[in-house]
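Scrolling down, you'll hit the structures one after another.
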Structure I
Amino acid sequence: MLRFFGRWLSDSVRLGLGLVLALAAMQVPALTNAYTSALMQISEEAQRDIARREEIVRRYYPALAGADSHASLIEALRPLEPANATGLAASVEREQVMRETYQRLMAASPLGRPIAALLDVLDDARDNKQAVLRTTLDSFVPQVAISSTAALYGIAGLVTGLLLAHLTLSVLGGLTTRRTAQRLA
């Protein structure tokens, strides 16, 4: 009877851990989609902010109305208002980074997109993308999406969960066997 419950418990642990990791792994593609959507939204908002700021500069300094690019406007503004020029340059740079990151992730295959996003966040020198990821994680609502990418990540999570459960139970079983052998000796 004790052996029956032991097997049942170990099977339950294997199944439970496998399913938990499968469901967690299925969240990865959805989380990546939320992250790329956030990058796009931040990029679009930054574009609107830059356009408003440039419009104000051109209105306030009519001589700068002929500047045809962000860079030329910033350079023309620098001697007049260095702080505003620096702020505008930082906004342009941030928008460009977010847009390029979004485009790079969307160009990746759906299966490789989560990995590309993770590598991109880890390579963020200014912590801009890490801030986007933190916000995405804070607002992310877990979901079970039915797609081939989510299914593949789910299968990988299931296999990993079953392996971890098997390893854990093997280690615990080995410890129990040693204790029993020591008591008998």
Structure II
Amino acid sequence: MNDKGYKIVSSETTHIGRFDIVYDTIDHNGKQSPYSYVKMKRGVGVIGMVDNSIILLRQYRYIWDETFWEIPAGMVDDGEEPENAARRELEEETGYQIKNLKFLGICYPSIGSTTEIQYLYFAECEDKGEQKLDDVEDIKVQLVMIDEFKKMIREGKFMHGMGLAAWSYLKDEMR
């Protein structure tokens, strides 16, 4: 039992693809209840900029059957530092090279249903090269001026949660 009065009565984990689904029965003050959540690797997201433009991705997402605006993002490999994952993801997905990288903060995207922690970064970029995409990725890269990006957020055209969290950190620093 932990110091908050919660005790795991039983626990079952199912590995499905890149996720582990955990199904627990917990006891709190003598009352039992089921609780399930998704165990996930750590993630990174990077707001990259070239001059006064933000590097955005336009990517089809199978589960929604829709194309979304996003920032470069991905999972941290086992044994990898989040900063290295941020560099790798931005360079693979966009082709841009990072001149300066700054840690912005972390967020927990769904604190009650996943164990995912997202590390958020800002990158000043230069020298666009070739993308190095996975076989199933189809990512278009577009530079968007900051004012246009803000308009996209206001109009609900940019809804990427990790990107919105990173922007909330970054816009405070830009003031």
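No value in this document is a laboratory result; all are computed from the given coordinates. All figures in this text were calculated on a predicted structure; none of them were measured in a lab. Cβ atoms are built from the backbone, for glycine too; each structure is taken alone.
Observations on the model:
- Origin of the value 45, where relative contact order in percent (Cα under 8 Å, 6 or more apart) was derived from one of I, II: I
- Structure responsible for 59, 32, 25, with Cα extents along the principal axes in Å, for residues 14-85 alone calculated and labels I, II on offer: II
- Comparison of I, II by FRET efficiency 1/(1 + (r/R0)^6) of positions 6 and 30 (r between Cβ atoms, R0 = 25 Å, to 0.05) - largest value held by: II
- Highest-scoring label, criterion being Cα Rg over 2.2 N^0.38 Å, among I, II: I
- Computed -6500 for helix-only ellipticity at 222 nm (-39500 (n - 2.57) for each DSSP H run of 4 or more, over all residues; to 500) - originating structure among I, II: II
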